[in-house]
Structure P
Amino acid sequence: MTEKSTTPLLDQIQSPRDMRDYSIEQLIQLASELRQETIDAVSVTGGHLGAGLGVVELTVAIHHVFNTPVDKLIWDVGHQCYPHKILTGRRDRIRTLRQAGGLSGFTKRTESEYDPFGAAHSSTSISAGLGMAVARDLKNENNNVISVIGDGSMSAGMAYEAMNNAGAMDSRQIVILNDNDMSIAPPVGAMSAYLSRLLSGRSYHTLRELMKQIASKLPDPLERTAKRAEEFARGMVTGGTLFEELGFFYVGPLDGHNLEHLIPVLKNARDSQNGPILIHCVTQKGKGYAPAEAAADKYHGVSKFDVITGTQAKSIPNAPSYTNIFADSLIEEARKDDKIVAVTAAMPDGTGLNRFEQEFPSRCFDVGTAEQHAVTFAAGMATEGFKPFVAIYSTFLQRAYDQVVHDVAIQNLPVRFAIDRAGLVGADGATHAGSFDTTYLATLPNMVVMAAADEVELKHMVATAAAYDDGPCSFRYPRGEGVGIDLPEKGEILEIGKGRIIKKGTKIAILSFGTRLAEAVTAAEKLDARGLSTTVADARFCKPLDEAMIKDLAENHELLITVEEGSVGGFGSHVMQYLSMSGLLDNGLKIRPICMADIFIDQDNVKKMYDLAGVNEEQIVAVALSVMDPKIKNSSTLSA
């Protein structure tokens, strides 16, 4: 082996083509430098660290072997894409990760030609890759398509739907299974690597095709026996029977950190002209950084941290998080009612259900990255008299909308949806924004749709959902801290469809749905100071609406403003429908529905994101003043 170069190789990489001629020794050095650069960058920005550290060698090997971006490389989810970004011309911006105007924390088509498919939700890479492979064939081109998917993402049905289709079409596609949980793989060693090189090589493919041709000349029973014997033998050696049954040529398992093992197999796959290939790589999440290797979560998601010690910067919370308040409230209800069960789709920590599981391990179910299954699984329990709470991010519930409609709402089953991360979410940007759940749930018959204005209201809504057995319901709450209100000893069961008046005025009414209430109160105070007496109401429910309260607001104010942290078509649209059909707009009432702007909003400080969305107190005041301007001009209070 040649002596390791003292010149930083990473400094010489402007694009992957600069590393195509590197020796194994140089690639090993490059991987070491890339790992350190990834650690250093994430220590400055925070973000997803463990997954990226686990694929450093794999990233180096792929870009060394394949002709990216002509060859299409698709990273599933994108948590692991930071090393990829560093190697593909974005190193000079890597310390802008997840910052306003900076690099996305996920792959993004508008960011680089090396990101052929954007991803932040899991299990899409094989489907997208198959689409690209078929498009390539239709264009009579010859590039490779490589999808890298983790073992966690392989728990979603979409991955198997794609593999089943790919196997049936026999389209040339490479799938790399990044198995960082040792959930499938037997021990990995030199013999496994040797077999993988042998089985992926052209000579083996040729021999295999020859054996198939010979078998095809045999009588049918002997042909079937020969085929099954060959496949079974390979399955016994490699563990790949499942993937073979789906039509993939299975290779592995391989040590995903050993470039000497990886590169020959990737080259064989690159040069193969056969159908779909699955390469099974075993990796270690957090590899090469001791604090990550030692951590239970392998530093999956981190805030800024000290590289030497691994100590993460922690802000001191001003109030408990909404997620923790939900978890504590659900635990309290579950202590009183043994029919309450909790379901999560691979997010026990993010949704707070890890705390529920500690007290009720037999009543908490993590179904993996399988949101569709989670919803129908909960529906099944509901048919048997249980009270399932599906704790899920707003953006992830989108993946199971058909199940919400078909399996829950149509059957009027009492499944409770606890919708976390409702609204905008800061550094995760548009892919994780909870912008649409009110709109897509409130359209459904039988669905009760709530939104908590603060942590006390969230506690009440958990109690209300636990007591509500007449059909499905949902309640939404944002990421981050509450507003700092003391919590009551127990949650109050709210009357379904009834809102509340927060402060009374005479000219303007602001009707808020969700945690924009604090902004509405501040806006009302500013309007009061201008002589525009303002009422503030908390709707609590989008469905059913508190029609009596809305009628009172409409009849006793000149202007009604609705405010919500969701998309057009949500709460404001339901209020407008009611006002229109009831004739309450016929008497000259002015109404302005304020919802989030009809755009996808990139990562930024949350306050700035809501400014851009147009739902902060400044925008509420501006809308009110734009309508009431003639009154303002004649008001003597403006001279103060």
Structure Q
Amino acid sequence: MRSKYFLISIVVILATIFISRLFYLQVVEDKYKFLATSNTRRDYTIYPPRGYIFDRNDSLLVSNQPAYNLSVIYNEMNPEGLDTTALCVILGIEKKIMVQALDKFKNAIKQRKHSRHQPYALVSQISADDYPRIKERLYKFQGFTLEKTTMRHYQHSSAANVLGFLSEISPNAKVSEDSEYKIGDILGATGVEKMYEKELRGVPGHRYLQVDVSGKITGPYMEGKFDSPSQTGKDIHIGLDIDLQMYGELLMQGKRGSIIAIEPSSGEILAMVTAPSYDPALLSGRGRAKNYATLAKDPAQPMFDRGLIAEYSPGSPWKIVTGLAGLQSGAVTPEFSVYCGGGYRVGGHVMACKGGVGQTLDMRHGYQYSCNVYFATVYNRTIEHFKKSEDGMRFWTSVANSLGFGKYLGTDLSTGRKGSIPTADFYNKVYGKGRWGGSTTISNAIGQGEITVTPMHLANLAAIVANRGYYYRPHIIKSIGGGEKIDSSFTDKVDTGIKKEYFDVVADGMANVFRAGTARAYAIPEVEMCGKTGTVENFRKINGKRVKLPDHSMFVAFAPKDNPKIAIAVVVENGVWGARWAAPIASLMLEHYILGKSNREYLEQRMIEGSLESTYVLYQENNKEQ
């Protein structure tokens, strides 16, 4: 019996040795040979077409067009005999740009970040129109060749901040040896292009050719054993409605600010307008570096996404939070009433009120008239409802946090800020423990004080009220490829923990704003809208001094009141009153999305033609002088 097992063991050992040797000869040795013979082969990357980007209605937003990279092999070029001026004339570029590119190339070789034997993309994204002219003259330049690739083609001069742009990996970048990218490769730098780079890029292929000692190609390397085909990038659909996006950009021309529109039932972003903006085509092709420098220097900051990065005091839209905190704490009921005498007094200071003066208001009518006195009273009662003011503040902060404020919303956007919500610990440090209360921090009641938010936070607040207490994290992706699932964090409902009936009260109050309140001039009979105006004080430090500038115009809204299809936040910087710019723009956007067009040409034209550029230039010049 023992001899039987002994023979079996011998057979197993011999078979293992044989298989291991065969593996070594066919795989390991070939791989070693492959790595050791880089000077006798040329490696050509086959870049796959990047995936297309479509909007929610299948409208094509971004596609590809043929392009070429001018590549050079260091060991085949003749640096001393290179006529740089002639090469620049053929390419149609400035000599200093070519000199800089050559210096980067030589440094990459010197620092061993790129092989002397392999092609290096010196000038990328040369258009197909230029290819024939360059190709027929390139024989004069030893070691230079044109490699086929693609460049992005934009169907609309819109949504640059959403789509993003591609950039080249710099020779100074740290790229590991096992990275799927190499120096000179193009990848997504911002927006959708960055966040969905992996899906859009696809998988590059490789073709290896044998060369002799003179650098002449003699055929495929090792019969193409290591060649691999490229895999086309996946197409993606985003939640954006390009028609609504372009309409929003039209309404915001001549202004600075943003529009964020969200589908409450999914969290998909319908529009994400930042103004001013730029044509995304400017950052595609050979002119992108020059155009980028121009855009970056523009004092209007067209590359600054005001919807995601700009932080503001929220102003009166914050009264939504104040009311919900008061109701959830039990400090007030929906029927709790306050008489408005025109101001709320704290010591020697009076918080003035222009809405509802001379009336006794409950919460629904408090929203209708945006009464500062009413919501200052509710805020103070909420903070003092607890045994200690700091406990009341902790509760208030927790309500704000549950509504998404003071934190990142967890979106799939390539940038953003979390804003700031003051805490009890903050006020303990400022005033001392036990030495402050609701009246000390009363500015929080109306969205001033130490609160800062982004427009994305405000749009999400509108979506929460629309849903009566929950939200889906705002996101731009709708679907990937042929039905690949998107991140579950975007499809999981986030519950605020606040009772639904309290949101019903807020929604009724916001409907009153359009029925008979501060936005009544922008109501339409076809759709019941809910909104909240905001006029936000605007201070800026200039040379160490706190200077008062024109107020910002803000508005949050959703529609229809029941079964809402869209929630929105509009910010117009230095727009003075919420009802002057932000409210009509929001109303037009809601109407356009729900009805398919606007039936108020007079209002539409006034918003399109209305410009605040003179105001921006004036304060820009004043800032310089100071």
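In table form, for the structure just shown:
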read-out: Given 91, 60, 50 for Cα extents along the principal axes in Å, calculated: source structure among P, Q; value: P
read-out: Identity of the structure behind 2.8 (criterion: distance in nm of label points 7 Å out along Cα→Cβ at positions 466 and 578, calculated), options P, Q; value: P
read-out: Among P, Q, structure where distance in nm of label points 7 Å out along Cα→Cβ at positions 266 and 338 as derived comes to 5.5; value: P
read-out: Which entry (P, Q) yields the derived value 25.1 for mean count of other Cβ atoms within 10 Å over residues 122-129; value: P
read-out: Which of P, Q yields -12000 [helix-only ellipticity at 222 nm (-39500 (n - 2.57) for each DSSP H run of 4 or more, over all residues; to 500), calculated]; value: P
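Read the figures in this text as sums done on the coordinates, not as results from a lab. Remember, it's a predicted structure, so these values are computed and weren't measured experimentally. Cβ atoms are built from the backbone, for glycine too; each structure is taken alone.
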